[in-house]
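Dropping the structures in below, format is structure tokens.
No lab work stands behind these numbers, since they all come straight from the coordinates. It should be emphasised that the depicted structure is a prediction, and the values quoted were computed from it without experimental measurement. Cβ atoms are built from the backbone, for glycine too; each structure is taken alone.
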Structure I
Amino acid sequence: MKNKILIVEDTQSDFERLQKILEKQNYDIAHAPDGKTTFSLLEKEPPDLVVLDIFLPDTDGFEICKRIRQYEDFASLPILFYTSSNNLDNKLLGLKLGASDFLVKGSDEREILIRIQNLLDLKKVYDELLRLSVIDSLTHVYNRRYFQQRLMDEFERARRYQRDFCCVIIDIDYFKNINDSHGHPIGDIVLKKIAASLRYNIRATDVLCRYGGDEFGLILPETNFEGAYTLVERIANILRKKDVGKENMPIFITLSCGISSYLEGRALVMDELVTQADVALYNSKRQGRDQISLYGKPRITQP
């Protein structure tokens, strides 16, 4: 897969020279002649590296660099200042604002390519470390740390725009019996199969994590109680009929689920939303397990 490089440069001749150099190495090049276009492209098609001039018609490169570094999603995005200015103060300011490297226009082609490749290699390492820090090593879905971060983001978005979303806690009924009867290696197989089935049956916009030992969490954006219940019930029915054991050792499970809703639960803080989902989960267990409970609402009866 080609690395995508965004060149922020208003002088056409300078852009074309750099474009010619980079396209020899099979990089995918995007061009922004000003700050406004830069952020439009960053939002639509995030690049793997930004090559940034200091002097632009509507702003300067320092301001663009500063703004990029304010976004958590661009934490690993390398920024290479490529400018006609060889002023030490400009270099120091750029680096202080979060630039990854600094090159003067007219630099040797070999130096340009080596510096860019080094920055892309570092980004690849950083991205892999970041991925490993938020992925559960057993089930390969997100871990609780990532879940809490995404829940916070979704909570703030919902509060700002008054849009509903739901938080779901899913517990595997009597999972301890599986470990006790068949051993932990079989229990691990069960967890992997359940995680894979959950991931397959949710939307691309939903967030799935392993919340605890035998618990999974779901964040369902733009979803009310009814929509969340319908999704979770469908998943529970699928897993109820699915053999999650190994060959010659069939294992069938049921799920207890608790669902909370930002708007309908009137949660004031993120932790309250999780607590509400936990309360609903407890109600499911108390009612005999293999149940889906909604915080503060009776069970939804499907037509």
Structure II
Amino acid sequence: MTKLDYRKFLASNRAATKVLAYFGGRLVHDGSRRYGVSVEQPPGFYEFELTGRSAIPLRRADAPDLSSLPVVRGHFARGWLFGGGRDSSPVELLPTEEPPVLAPILARKNPGGELIFDRLEFETESEEGARLALEEERGIADLKHVSASLRAAFGYALAARVSERLEVPITPREAQRAIASIAAEGRSGAERLLRELESERELERVRVEAWLRSAGRRPGPTLPSPTPSRTRGASPAERAARALDVAGAEFLDSRSLDGGLIEVTYRFLGQRFISVVDEHTLQVVDAGICLSGSDRLVTLESLPSVIREGMDDGVLNITRR
């Protein structure tokens, strides 16, 4: 009979510690698996105690060597890195002194898919010229050697600048559809895009409200969470979190609404979304994006794939914020 060495057994089950990048929220990645974070902290590098599927933040830590992580290059604008085409992602863990707008930067791709700022790269006359055009809100069609990433960063930076004046919010993914026209026309191209977005959002709002009235329901004030005696199995929030996890999205928060509805906040592909769904079936009532009245044809689990398609096609329009 083999004698069990209890010292080896205890050592093998001892919690491991590891320095990981943390971006806020409920999850952290170490390259092999995801862990649930027990106590949320400000974004940064932390030494975590890893036990099972849980990660406990112990203390702030210096950044580890990130040179083994994949490199992503592009141009910077308002917290986002823009690559060629429709490739754009938020940049996490930026330095205290934020990079200049339209600066070329290098980032590292974390195992969870997040981009971590690494360093600035050398600028050329193209960045300087585009920055001046941005200040003057004119196009950059006359500039030479403008890369796809610089054009995309310029298009969003100018659209965001004009959006603040017109009070029509816009995200990088919503700006994708008009990058070429903004780069060519400047302010007028940005204004046209923002008016289109505003018109589409209003039409979607009218569609959703009309459907809710016809169904005899509407999103209303926050309701108390169901008590255990009224809840069978998992709560609506738990089921929503599971559905989003299956779809590759990260559940952030939820609140109960009148009429048997639940408002769910989640992050997908670096973008925050808010959707209203039926608390029992998770059928989408208001996707939070323009779906031309097709919201009721999808569920919370299938909605992220619809969002991805909208991003890929350059037609994303976010209606709930």
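I have -15000 for helix-only ellipticity at 222 nm (-39500 (n - 2.57) for each DSSP H run of 4 or more, over all residues; to 500), calculated from one of the structures I, II. Which structure is it?
I
Where does the value 2.0 come from, among I, II, when distance in nm of label points 7 Å out along Cα→Cβ at positions 65 and 81 is the thing being computed? If you can, show how the numbers build up before the last one.
On the way: I: 0.4; II: 2.0.
It was calculated from structure II.
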